[in-house]
Structure I
């Protein structure tokens, strides 16, 4: 529990009068468990109920407030399908209102006065409303006489009741609520007091308050973004206070890896290595994100950094999301570092127990200097003698706990995280704002562009002909589908595999998906990697973790069901051996969806694709499943609120420059909120 007046918002929702255990369970369906949760459950839109409209002036499609006398009531037969209806007359005309499934009617009687609010339809030439809200009085400020908030449905809990709940919280809990934003910052940014923002976003006082861009909502979104950016800033400052052993053998390592590579590094690789070398030369831990588009040569950069650490006397660890990728990285690192005399160990959950014990002992004693592994690296019992560098590949597949868990295996550990998913700058600043960013934007020699074509389902036979042609040349194919089991409008991997076994009768066709057990998945992908399968029918489990040089064709069915960035990652699985490669997208999409897919024919620029995907699909594809809920933005839209994000970042970092420890009295509330939302989470992450 926090100190100070903000703590009143953290109490359970059951403390509100009229909210018992059963009601609280209904609210939990929308993650409303505290007073703060209720206040942050913002309206999705507002209705103008400042005045009533005559029935004669109603038009279909409008939302209106109508008052009149009940001239007819019909309650229908009792039961769950009961239909209740009434006819209202206001002197200018009549309107029919209908409700379905009401248990015992609403106590309406002929001759009574009623006020209804709802969407106007037309039934038998007369204005009608279906499930309108029954308003007690035009003088009731919660439900009429102003712009009234409407919320996402809460099963078993009416909008009117939720409106009343929020009203009682605002009246009883916000009288002395401190804002986490310093007054000077709020004034400069044109923001409201936090309590005032909550009042006006739920119960607008003027038309601007009911706007999605109005002052109340803008204040709350800016505050949310500011708190997150302040947390990022504190995380960065905390890392800077740690001390690391410098890595000095960078030149020797780079030359050794270059010799193992067999060709020159690209200018982008050289530039990134210089940036990393500068980080490692100091005594502060490196904290860097390496973004490299598909085929840009991140593994070569990682090999040089890992080798430099080992040659400087430290231990280094590379963590990857799958066992297959771990084994492939181990083989590649062994090849690249062959001339440097560096041995590489492997640590995964499937290791033989005797081998596992030997690796663990080697890490603890310092004999094993370079290890490649999966999340087995962060399990209890894994101890390093002198972990100096942690490299995390495909980092968007891991959550903050996994990242922090690996860093906790040593003191002042240098961190290099890598991703082949180009992350739009706005998102990188938000999710990874505590990291420095390096970008590989060139292809190594020998990597050809992948020819991409969009085909309608009626021309899918062209795809199978391309598969047969590739197989005749000793090349392999991926066929990707969105679902494991057949469903409505869904083609499944099982169904496609069964049909392709018949259609491609002379070829060896394998099947892999997430519902197979891990050993079976690895076995199938091993066979494909070894060239024992011509075609692999799969879900997106192959998006990372397979490096098959002879894979030259990628077929993606129902491509409209995938994000652009995801398809870009998938097509990066082919053409890795320098052969001519093709990606065939099968889709019946039309309009804007088709144009999105067509853009993949025109560009292989992952960052351009990422920006387009972010604007359409949101940040989920980039943050990844391991990051879900962190950051947990309830209000901010990372695309629409990009300008607010930039402003919040500048403000947060300026504040931390002026008061790094947040020790000034005016920052007390900010510290309390950050402690709950960020610092405790980081401490738990370190502990986990």
Structure II
């Protein structure tokens, strides 16, 4: 079935949100966007009212006498009561990371602390715990999502320590509240960090003129301002600047971002986590966190990473040797060594020399709007969707966009997605999907469909040319859209299981599967065209070399990823309350041993935001990639490859739609029709298949 392509154009009339809402009414679904408060005092009023309303609902649950307690009026009702506070928290997180107004960002930060504090108290409401336990003790005949909801709701109370004596419970409760505040401050310090560095033209030899001539970068006659905190600035310089001192200076600045604010803060966070885990009876925070994940134990996660680390060693050695040879040739220094500020540059140079791939020249084929249009058309076909641009009722940024995603056959609205694509002061510095309104079957019988936001930092438009993406940024866009579809395509009845609310080491699987489309020739041919002359596609030989170049530097890339995973796990197994070791010293040692030596006195982990969202779970990226590579083989072996609609339907219905309502191991087996294998992933890494599974 053909669908109307999503076309971003100033001349194209946009639908009104009311049109989508009227259509939603016919399907008994709700489509909406949140109201965004414009004043700090309104934010605090919102949080106060939200907490008061939820407390009223909780009180009703807690007051029921034992013989009146049922699954429906207790566990199911608890999911209803907690839904609105979750939506408010989601909205506040988005405002904290995207608002252009500093006072709003600060008010949202403070309000989040109040909400997090309140959420912690829920785990320690004894009457609520007793009510849920009464449901468990009654042994209700439940199946599927209902049974999983009861099991995990009760499990959460036990993991909070409700089985412990009152005094110990109270201590843990307060420690968790303290921890939540510290983590919010850690994140806010990262978002607010700015680090402009000026360079001369001579210091930036090798950097594309199209980058240097942008208005916000060329800030003087012979002055160019690079922001170490803006990822795409950092990447362009590190991949292209011939001057080693320039790369070194920028790398050190990047590794010192938020150091003064966050180094000691991180120490408090990690030690506090260890104290909480110990009081709950766990050996470490990592063991506590990973218990409900696919890996189950920290030792299993560490072994997974260590096995990959060892398997990658030969390839890593070969790549570093190739980089050294290039550096020696370029510098005339036969004793050249590869430093941490060199690997991106020489990896890029190796691709150019060996595969004749000019990553900057390829940007001409990836004009941002063109890529968006192409990506949407592709997944409209693969997943039987319809994507339409609509007018946002309110914008937190002038270039904000909003689109509605519907089922193409029934035209049933499935959800809304904001697009916040370009960097600005005070905005989240990386790439992420933010869930705002989660999917849920409401007590009214209507289904609340999800609303999400893709928050990105792509190169902005300039006077000379439109926003042009690197191929890696295209891969990132497909990845983040995978998260958005995971959220929007949900059919889970409870918000607890909606969309990306899955085990942390599974959450990246759907998004990593979608990265494969950005590497497929037939897919790229549909939208990768020179913006100056749309008749020109990427030549077949260039596409072939691009795919081959993916292997160039792959061992180095993954050793870096494994270094992050191992430092995360070691922080959360080795650092003990009031005993250390020092988080910065430990992290720097692990990065140096697993990847490349870090510059002395730097503190990479002070700016490593994943430590508050993926704490003891960063290994999940590699874990999920292994699963995603296996899932991708089903498309590779299908009749139409990555455009196969039958396989797309399976992926939508068996992986995306269930969310967390089904055990992830079962989801994977349902899709594959067999047990998963690591062989496809190991093949992409160039590791022999005899590496232990």
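I have 13 for relative contact order in percent (Cα under 8 Å, 6 or more apart), calculated from one of the structures I, II. Which structure is it? Each step should come with its number before you reach the end.
Values: I: 13; II: 18.
The read-out comes from structure I.
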Problem set entry | Among I, II, which structure scores highest (criterion: distance in nm of label points 7 Å out along Cα→Cβ at positions 112 and 592) | I
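Can you rank I, II by percent of Cα pairs over 47 Å apart and just name the one with the largest value? Don't skip to the answer; put the middle values down first.
Working: I: 33; II: 15.
Result for percent of Cα pairs over 47 Å apart over I, II: largest is I.
Given a value of 12.1 for mean count of other Cβ atoms within 10 Å over residues 16-23, calculated from one of I, II, which structure does it belong to? Write out the running numbers ahead of the final one.
Details: I: 12.1; II: 15.4.
For mean count of other Cβ atoms within 10 Å over residues 16-23, the value 12.1 is produced by structure I.
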Seminar exercise, completed: If distance in nm of label points 7 Å out along Cα→Cβ at positions 600 and 640 is calculated for I, II, the one returning 2.7 is structure I
Exercise. Looking at structures I, II, which one was helix-only ellipticity at 222 nm (-39500 (n - 2.57) for each DSSP H run of 4 or more, over all residues; to 500) calculated from, given that it came out as -11500?
Worked result: I
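No lab work stands behind these numbers, since they all come straight from the coordinates. Predicted model only: the values in this text are computed from it and were never measured. Cβ atoms are built from the backbone, for glycine too; each structure is taken alone.
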